[in-house]
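Structures are listed in the sections that come next.
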Structure P
């Protein structure tokens, strides 16, 4: 129990530091939420309430900003965020097979986007702006171009294996 309490105190301490660093200024709300999301990898509801109180703005305003911008997530995301482009160039060059291979390897069904262990999140995007490298995938903002389904599965296995190796 003490560990849980100290973990909560630590996390809210980080939120307090973020709010203080931005001077509790309402016009800095987006920047505050970006930093908070870096701490949690998403925006938990109780933290959004805390941010509203700490910044002196309404919870509705905070939730409005958090739901308006696509980069914010109200659901937990994995440690590794895989963004697979399905724009025209990538689609023509096999992104559909790539998405299928990723979903199969991660055992994700169509509505699921994050693995139960919070290791991986799969997002489909309209364009990553690297059409010459189609099909393109990013993992935590690192770009992988002209990737095949087999290469993608091997990359996921490498990342998952590295986590297991790191825990031993």
Structure Q
């Protein structure tokens, strides 16, 4: 990043703190990518095809978020997390292993919880940088909108699956 741009931000904000928070978000995005990707591969249950496609799409979007975060960290003259082991040290959003329970409702619930944590993360980044670092604030708002859409999509699938299971039990 241009030295002047960083100097201007430093007058308003602790840039090292911003880089640290962006690295936390980066760790969470990588874990979210994997959670969606592996969930799509192992899931079982009603509406599997539709939900697999949604998980795969979300995984790609989480990967895109990670790329945006890495670019911004570098622009701020920081270093992105360089080793996957550090993801668990940095994350505040839990990664839940499917743990041999690959039922769709469980995976939807796990991913919904992760999206809600991500929403809180990006709300915090937007609030911290609002009026002080417009680029990071805009980035956080863009990713926040994606995470909110993900949460809604997952909730819609949860509602559909529950309704399908309820209707199926009526005919038994």
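I have 18.5, 54 for Rg and Dmax of the Cα atoms in Å, calculated from one of the structures P, Q. Which structure is it?
Going label by label, the one that fits is P.
Comparing mean count of other Cβ atoms within 10 Å over residues 81-88 across structures P, Q, which is largest?
Comparing P, Q by mean count of other Cβ atoms within 10 Å over residues 81-88, the maximum is at P.
As an exercise: helix-only ellipticity at 222 nm (-39500 (n - 2.57) for each DSSP H run of 4 or more, over all residues; to 500), calculated from one structure in P, Q, equals -16500. Which structure is it?
P
Right, here's the next one. Comparing structures P, Q by relative contact order in percent (Cα under 8 Å, 6 or more apart), which one has the largest value? Display every interim value, and only then the final one.
Values: P: 18; Q: 27.
When relative contact order in percent (Cα under 8 Å, 6 or more apart) is computed for each of P, Q, structure Q gives the biggest number.
Matching task: 18.9 is the computed value of mean count of other Cβ atoms within 10 Å over residues 17-24. Pick the structure from P, Q.
Traced to structure Q.
Work out which structure the value 16.6 belongs to, where mean count of other Cβ atoms within 10 Å over residues 33-40 was derived from one of P, Q.
P
Laboratory data are not the source of any read-out in this text; all were calculated from the coordinates shown. These figures come from a predicted structure and were not determined experimentally. Cβ atoms are built from the backbone, for glycine too; each structure is taken alone.
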